Each structure stands twice: as structure tokens, then as C-alpha cells.
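Structures given as C-alpha cells follow.
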Structure P
Amino acid sequence: MNRHFTDARYYFRKGFEHLYAGLDEETEPYRERLMERVGREMEADEEVGPQTRRERVEYGARQAATRSKQAAGKVRRRVNRTGQ
């Protein structure tokens, strides 16, 4: 049963990625005209976040380390409050 949920989540995410890419592509001419009328330039498409598998793993590891440190700090503060 868990495999079905994992598969469904994967395809759901992929569907939204395709939807977003399609909307982005379809609305680009309108955004360009709007930015031109407003007097601003379109920003270059910069990929945000890690792109390669290694970068994603390293990014995830950094996030996990940060979250664990935050959780440890919360526990430490809680223990200090109850110990006083």
C-alpha cells in the first residue's frame, strides 16, 4: 500500500512540474509585454536551488543538520526552563 502512495506522490509532483512549466511558457509573452510597459526588464532565468543529484543531497544534508541543531536548541532551552 505504501508503494502506491509513493507512486501517486511522484506522479502528482511531476504533473505539477509540467503544469508550471507549461503555464510559464504560455504566459511569457504577456509577462514580457507587461514588463516593457511598466519599464522593467525581465530577469534572466536563473535556476534556484541545487540542480545535480550531488548538490541536492548536500543541500538536504545541510538542511537536516540545521534542523537537528534547532531541535536540540529547543530541547536544551526546555530542559533549562524546567530545571530552574
Structure Q
Amino acid sequence: GGDVENEIIKSVFADIKPGGDRQQANFEKEIDSGNYWNALNKIENTVGKGRFAQRLASECTAEQIPEYVKESINYLVKKVER
């Protein structure tokens, strides 16, 4: 995704993180600089990937869905339609 999608990720983290402003600023710094693995580590170490993913699922845009996930869903839909 782009800037809009990054803002959604930051917003979701802000909603569920246990820490304060400093923790949010550090997370946003990682997102803004494109250090997504570091951001993922912060998610994993603070709120958990599963909890974050559940919250993000209700906010995400189509641009945030990986291509392999889209392809998998389309494959399953075609199987069910037969």
C-alpha cells in the first residue's frame, strides 16, 4: 500500500498498544522509514500479530491484501461455484 495504508496501520497500532506516545512514535518511525520487519517485531512484542491482524482486517484496504491471499480466495470461490 501507500501513505493511506500506512496511516491505517499506525492507527490500528495506536488503538491497541499498551504503551504511550513514545512507543507509538517509535512504531511510526519504523513504518515511515519502510522498516516493516522492525515494525512487525514491535507488533509481535507488544500486542501480538493475531490481535493486530484481527483489528487490521476490519480497517484494511484492498491494496493491503497480498496477491497470494487474493489468488487463494479466488481459487476457493471458483471451487465452490462448481
Structure R
Amino acid sequence: MVPKVTSGANVYGVLQYNRIKVEAGEGRILYMQGIPERSDGRFSIEECAEAFGYYTALNPRVRKPVVHFSLNPSPEDRLSEA
């Protein structure tokens, strides 16, 4: 498994990237906190970006408010739901 940590300034961009991966079955959201979640398990990028806007406004000196953690398994790794 290869972990990857990246940072950036574009909240909307990372949300869009994640949604594309999840909808293609290539990714999965493991945990969300403080983000509006719908009953069908989907999320709106606009609503999520708005929720992040509150936090980014707290400290306008922060240049890269986005931290993205991803875990990329090797093709040989056998992952289960457990």
C-alpha cells in the first residue's frame, strides 16, 4: 500500500476529483466530519465547498487549506471490507 499526502489551495478541485473517483468505483470515502451528507450517501460538491468556506475564513493567511490523504493499494494486495 502506498500512502500519498498532497496539499493545495483549491477546495472545489479536490472535492471534484474525489467525486469522480468514487462514482467510477475507483475510490471510497472512508470518513467525513462537518460536511452535509444526504440520505442516499451522495454529496454535493457545492454544499461541501460551502462547508469548508467557513473554516478557511477563520484564518485568511492559510495559503493551502486542502490536505488530501490517499491510500493506493498494490494490484497484488487483496483488500476486504473488514
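A value of -29500 for helix-only ellipticity at 222 nm (-39500 (n - 2.57) for each DSSP H run of 4 or more, over all residues; to 500), calculated from one of P, Q, R, originates in structure P. To which of P, Q, R does the computed value 195 (volume of the Cα convex hull per residue in Å³) belong? Label of the source structure: P.
Laboratory data are not the source of any read-out in this text; all were calculated from the coordinates shown. In this text, all values refer to a predicted model and were calculated from it rather than measured experimentally.
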